[in-house]
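Structures are listed in the sections that come next.
Since every read-out is calculated from the coordinates, none of them should be taken as a lab result. The structure displayed is predicted, hence computed values, not measured ones. Cβ atoms are built from the backbone, for glycine too; each structure is taken alone.
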Structure P
Amino acid sequence: MQFPDDDTGHMLQQIHDEGVDLTGFHTLDFFILFEKQEHAISYQEALKSSELSADSQLGTCPDTGVFEVKVSIKMVPQHDVIMDTEAYLESLADKHNGYGDGWGLMA
């Protein structure tokens, strides 16, 4: 499989090289960070009323110690869909003083 030459493409290539079938559904986790807990909570509330069918969990980022909302979405991991989802989640985070911190797939 060929993937674009960017961070998402490199991640997909690595996952593919590990033998994961990227043609089926997987749960992808998107990580959104917040300095204040109330901003993270308001983001979760906004996410619930959005058009996405997503689960979210509030915790703390193990690397930075700031508040982290993990947004889990079941999808076929296609580059353009991941990029669009990430952009949407980050635009929503901007409204709640948050920022994106990437995504991952546990296969």
Structure Q
Amino acid sequence: MDDVTPLLAAVDTFADRLRALPQSRLSRGAAAEALALARELAAWAQRIEEPHAAERREMPEAGMFAVADQVAVAGHDLAEALARSGAPLHTGVAEAVAMVEEAGRRCGL
């Protein structure tokens, strides 16, 4: 099995940085950006785990102070889904890490 460690490290680092942001930075777009990332990672995991599902569940908006945890949960769920999928991981993990890093840049982290 390939390694999902880079994805886990990326989402954990991003989540930790979000947790350290003041409310003013979160409210100026960092929280919205992070929620969008969490939703995208969660949707990707759902596509892997339930490829024939007619409807996708959307991660709810739980507030700006919960968004770091939402990113962490969605990222860890995706890592688990990728690891269990049986497909080669290098491309999926690299793509997910790039998404997290880009979201970090858009948040100014």
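Summary of values
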quantity	calculated
Which entry (P, Q) yields the derived value 15.2 for mean count of other Cβ atoms within 10 Å over residues 6-13	P
When relative contact order in percent (Cα under 8 Å, 6 or more apart) is computed for each of P, Q, the largest belongs to	Q
Source structure (of P, Q) for volume of the Cα convex hull per residue in Å³, computed value 80	Q
For 4.2 (distance in nm of label points 7 Å out along Cα→Cβ at positions 30 and 54, calculated) the corresponding structure among P, Q	Q
Answer label among P, Q for the case where mean count of other Cβ atoms within 10 Å over residues 38-45, calculated from the coordinates, equals 21.0	Q
Parent structure of the calculated result -11500, given that helix-only ellipticity at 222 nm (-39500 (n - 2.57) for each DSSP H run of 4 or more, over all residues; to 500) is the read-out and P, Q the choices	P
